[in-house]
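Structures follow.
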Structure P
Amino acid sequence: MSTKLESIAIQTYIMASRVWQIGALDHLPYKLTGARLMVLHTIKEREPISTAGIAEVERVASPTISQMVGDLEEHGLVTRIRNPKDGRGSFLKLTKKGRTACDKASVIVCGPLLKRLDTLTARERKAVLQSVSMLNRMCVDTPKAGRVLQDLAERA
């Protein structure tokens, strides 16, 4: 790996950590943590999705995701629906309460960042949007293809 690429990788990692620190995580409803909020967003974006599918997208061990999903279920934020093609499995969907909590938490977490984005010029915002789009493609749109694609096939 070139030194320039290493520098870009390090700067990107540090930037992501700083952006995360800006968020107001201490004011989230239902004792949501940053990790649980990411799980809620993954469910919202890809529902219905299995716990294994979430683990793949988030690159977290399945037992960890199962525990987080259990906590989210206890608060009534997610619900399981039976897999129609395989009764042994299930998919997850947000409940109405879960969708509301996800949206509310997103506003709380993003509020401080929105204030900072508001100080940028239109040209700077466009550059941020392009950068975020590229980073998102690089980090999110490349699952290992196993469970997520299987989930999509089972839902079809």
Structure Q
Amino acid sequence: MLRPAEVALARAKLSLHPDEFLLIRLPPSAVVAAAGVVAELADPFITLILDARELTCILDRESYDEYAHRLLNAEVSDVSYRLITFEESLHHQLVRLTALAAHVLANAGIPSLALSGYAYDHMLIPSHKADAALAAISNFQASLRDSQ
């Protein structure tokens, strides 16, 4: 019998965002500048994570190129990323869904960064491994459906 996260993963549709994203590290004091950039963008995916040590921003490459002059002292990833979204509205207390997907990707030698919103989960995958990541997760989903 499948666990709730396995059932959710088995039925979740996956989408691959067409844009490439950059992982950007800024000092925490840059939060106002970064929030100003975010407020001006109409992109469907932007992430800001602030803690005492850093501000992490995930922006599509085009937006970063346009607003880089406002994001001073940015440290930008050498790798570009693609975004896989689990197009299934998930209960925010569901346990293990992204852990399962991350495990599948790790077994395939694909690094990932899991991001969760209130109802939807996402994974950032190096752009050059995006197709392989989709295939690995899709194959795992098929195996889950077969075991139901």
Say we calculate mean projected area of the Cα convex hull in nm², for residues 9-96 alone for every structure; which of P, Q gives the highest result? Q
Quick check: 3.1 is what I get for distance in nm of label points 7 Å out along Cα→Cβ at positions 25 and 81, calculated from one of P, Q. Which structure matches? P
Origin of the value 3.1, where distance in nm of label points 7 Å out along Cα→Cβ at positions 73 and 129 was derived from one of P, Q: Q
Comparing distance in nm of label points 7 Å out along Cα→Cβ at positions 33 and 89 across structures P, Q, the largest value goes to Q
For mean projected area of the Cα convex hull in nm², find whichever of P, Q sits highest and give me its label. P
One of P, Q was used to compute helix-only ellipticity at 222 nm (-39500 (n - 2.57) for each DSSP H run of 4 or more, over all residues; to 500), and the result was -21500. Which label is that? P
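Rule-based calculations on the coordinates, nothing more; no lab input. What you see is a predicted model, and the numbers here were worked out from it, not measured in a lab. Cβ atoms are built from the backbone, for glycine too; each structure is taken alone.
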